[in-house]
1. Give the label, chosen from I, II, of the structure having the highest value of FRET efficiency 1/(1 + (r/R0)^6) of positions 174 and 190 (r between Cβ atoms, R0 = 25 Å, to 0.05).
2. So if we calculate volume of the Cα convex hull per residue in Å³, for residues 278-349 alone for every structure here (I, II), which label has the highest result?
3. I, II: which one has mean count of other Cβ atoms within 10 Å over residues 38-45, as calculated, at 22.1?
4. 1.00 is what came out when FRET efficiency 1/(1 + (r/R0)^6) of positions 54 and 286 (r between Cβ atoms, R0 = 41 Å, to 0.05) was calculated for one structure; which of I, II is it?
Structure I
């Protein structure tokens, strides 16, 4: 009997993960410490980025990054951050949480920020741009980065879907002011929840380490290594947050990282199978991948008419796709931005994410595409 095909099913190497977790428990150190140091070093070696700090989530990193830039440059409340309405809401929540004004640039065919519309949305109060690599796709990121450099605008790359994505042979994040990755439960490099914040500047990385531990200038682990009777003697240099990652999540992340390239290669094979079977379906538009982008393929997305009806019809065959994402201007915190991004609004009605995880087989792809084609041809 065929099993239901879910959009996401995490794939943990359980015994490898348990070995790492057991080590933490036996050492009696499950918080910030030796395993979080290990995953930071491993991530730097893997990505070749200059700095990396392990966090409890990508969401925390988005807020932290914007908070740090705002306070460093003395941006005023109400200053503008340009973002995309086609993202998970945590991206844009960070802007409001920092008392700044979200301004949405429309999307292009890659479902990423359209650099032409970005230029139209710039004002004298634009301070930063959030670029979201949806599904692992870079879109026209290089043009956006160039626009930001030319105008002295801070560029923050929300790389929640981009663990393992390379652009022209280099891991993404090499030219952003700050890049934040997600290792949440269904991401390509899954833990239960965690992330990584990567500043291009070492001084900012050092400040981030203090701010993620409540502004304290020496974390518990480093104070313990130092020995002596005054482990409690630290300073709180500024108001911070409790955003740091822990060693249990780091132990799982280390296992996920060891398998990341192989897993992403399989995801790209899944995408190729989908493309081969859907390419000739004129009622199904495949969301393209930017030339030069070796995508992590966190998502495989198509666009079609009557998306909601198609989704429900697929459910009847126990195929459970998803939608990434609903136009954020439809949510109450961003309703003031309604009707500013017509392409995003239209895409929000059409996009469908097909099942994409390590448990999907070529036979499953055959079944999914066969049923999808049948449904679309019937013009539900």
Structure II
């Protein structure tokens, strides 16, 4: 990437793959930066990003996930009311709605509930490797990284096994429509897929209302009318499926690539927790979060007008040399690796963070034990999906 570049080019490969020189320049020279491509102000220093996360009064989450500004008028018309999808999701609102929603969702993510999922996730990884290990090679992204997380999330939500492929395909379209720039024709195709996906989740909620089971959908459906609305439940389920089908597997792919490149595979079991944190820091699957300035904010001499969109760049914060010495170096034993902000901070700290961490650590333990000779296929080109806020590999051929 040229040092002469003056903006985030969110359609360019470097935006996701290697933005660090650009972000370093911003931290040093323009820590509050207005991006014409994003139509947003960007905060790049760790202290500023963390402070903004912790200040919902000035940096509001209301509407911050409704990234539909790039949609054409035709696509908006097709989506109708769903063009503002996520308008009532827990990470997209401020108190008091946020307090009510988070209290309801947290019932499913108690320490005991999360710990109970570890053995199920471990077994899913073992079963997958029983099938793949004799082959000796695979695409890590398509065949290893996603399947256990998808299946665990499906069981947690209550999605039947027969519907897993449907959900995975439609979640991928969800991600592309709202969080990745798309041409007009492709937007319409993705909008059709998205509406089909919402209809599926809506029918799942209706089914659990009539026939409750031991799953998240039933737990949340039981709260409709008392604590939650029908739409809030649909959006909660839809978005948790996104995390399990996309964000968590993306982080595992990024992590394994980093460990193989650094010749740190397999990771000693005692080092796995810190290795996972360092990989999230240096190659986070989440690049940042959007907020709206609820009032005029003056920071480093720059005024952010009230109503402006603001990107809190956790990707840049994780490479801030004032917090992480030699930030572009991978350090397996970095003492403050878990100070990254991949899961956010403050009242919007990710409610599923404990489960995401458990999945990453468990996968590294099982994969390291079962595939100690794992290595990259030689001479491959590493490419990432283009995205405003996420980092995920398109493929990763490996062998063992």
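1. Working: I: 0.55; II: 1.00.
Looking at the calculated values, the largest one is II.
2. Details: I: 144; II: 97.
Greatest value across I, II: structure I.
3. On the way: I: 17.6; II: 22.1.
Here the read-out was taken from II.
4. Working: I: 0.70; II: 1.00.
Clearly, the read-out refers to II.
Bear in mind that the values in this text are calculations on the coordinates, not laboratory data. None of these values were measured; they are calculated from a predicted model. Cβ atoms are built from the backbone, for glycine too; each structure is taken alone.
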